[in-house]
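*Asks:* Next come the structures, one after another.
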Structure 1
């Protein structure tokens, strides 16, 4: 019997032949199959790939996931390591720990693949940066044989106290949450531009986004036209976003949904789905991006 056309599914080693492996039509990380799958969320958030990517133990996933631009690789955090599954020979591989975090005692978290797929940034306590007593930002580069050995970003960035998710734009600008002397609250969002291959001095993104409440886990749009982040408050940790105006200035941040709480927001490469950590990795349609966008 043919697959149902109104259902999309995450597959793990399912023997059905897949017709498409990109984001041009059906995302590569889903395949129609009646025997093993998951309906995509419509309005309410839904756990993503339960017991495969999203753990039944809500403490196992500390951040959300990242998907390669071609949709053929998924990386996520589980139990202080970065895990991956790859689409090959029309099947998803068994999840495994990435090579560079497999055989040591350090913590690895918050993977983020760049828009061109050439680098993956993450946080880790591994030795070799300013201190192994705190999280630092690292990256690996894609090579013909896989990911390179990890390298830390500049010591000027890693000298800051920083925590949780990071994000990188197409231009290479790095966004993260940290604590600096110019901060507005408990944690603020900072950025650093990539200039001639070197990250510049960290810059506080400003009061349109940062507040006394504290902000964390920025996700920057590839073209830097909007930013999504988590804001602490008396009623929980909620998602907010800001857009740039026609002059490139950030507009005051707005609340995405008063009932939605979580951290580590990400948008799928096709721009259609919103992923976040809310005691497990959840996903939902990302239509709010255009719904909240100010009139041009």
Structure 2
């Protein structure tokens, strides 16, 4: 079995649609010996956000100039290669915060009317988050520093090098856990995902927004602080091992979302960020449930209203 580590960079993500300008990958054997690595440079056919060109606070610098990207072929030219890499039955796919990269690939498939192959994958960020007890999503640099991995010779935001750093993090996690790759993946089941869930998330994102619950930045900030939160003295362990993902509409409703999140945590439930981690998808009311529940028909995830969620404890 081969291991594929991949990363994407985008020219911009305007309108929540990533325009990929590079797809980098590293292929190894199960002992993490590198067999192949490549940076596929892609013409994004879109303007570059100044943020990725080093302009402004907390900006980044892509590894290549806009002129270099502009002289490359566009995404459809490279799609057969990318699809072959991702769908190889003899390969396991890995990435750091990999849901972001799959989201970018799905954006480009929508733009160019391509169909992303269905494949399973593992998120290295999720393994490291649990391993080092983070109450937020740790950056790749956090993992490299936390695991004491030298990375001065690798360039951030060069897709191939980011993929290499992801591989080094996974390799270090195997060693730190005193196991082999299979043992590590078995110990962190929430790291496993499938493109089917990303497609489900895309369908959820495409639903018309509800305007009867206004957006409140302070409420969203307070709610986000509860994600992956943990209490030392729970009321009981009834919900241990279960993840709870709140819909955007429910999150905005402070009177329902904040008390429910606190109560779930008090019973050892975990408020999570994405479908891959969750056992339950929580919606605001019966109206929202009627809209979203059919989308979960082929999923093991259960859709609940706040009242139904409270019946769990």
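*Asks:* Can you rank 1, 2 by distance in nm of label points 7 Å out along Cα→Cβ at positions 182 and 270 and just name the one with the largest value?
*Replies:* The structure with the largest value is 1.
*Asks:* Computing distance in nm of label points 7 Å out along Cα→Cβ at positions 54 and 126 gives 3.7 for which of 1, 2?
*Replies:* Derived from the structure labelled 2.
*Asks:* Output the label of whichever structure in 1, 2 has the greatest value of distance in nm of label points 7 Å out along Cα→Cβ at positions 198 and 254.
*Replies:* If we compare distance in nm of label points 7 Å out along Cα→Cβ at positions 198 and 254 over 1, 2, the biggest value is for 1.
*Asks:* With volume of the Cα convex hull per residue in Å³ as the yardstick, tell me which of 1, 2 scores highest.
*Replies:* 2
*Asks:* Thinking of 1, 2, which structure, once Cα extents along the principal axes in Å, for residues 142-213 alone is computed, gives back 49, 31, 23?
*Replies:* Traced to structure 2.
*Asks:* Same structure again: Given a value of -500 for helix-only ellipticity at 222 nm (-39500 (n - 2.57) for each DSSP H run of 4 or more, over all residues; to 500), calculated from one of 1, 2, which structure does it belong to?
*Replies:* Structure of origin is 1.
No lab work stands behind these numbers, since they all come straight from the coordinates. Just so it is clear, the structure is predicted and the values come from calculations on it, not from any experiment. Cβ atoms are built from the backbone, for glycine too; each structure is taken alone.
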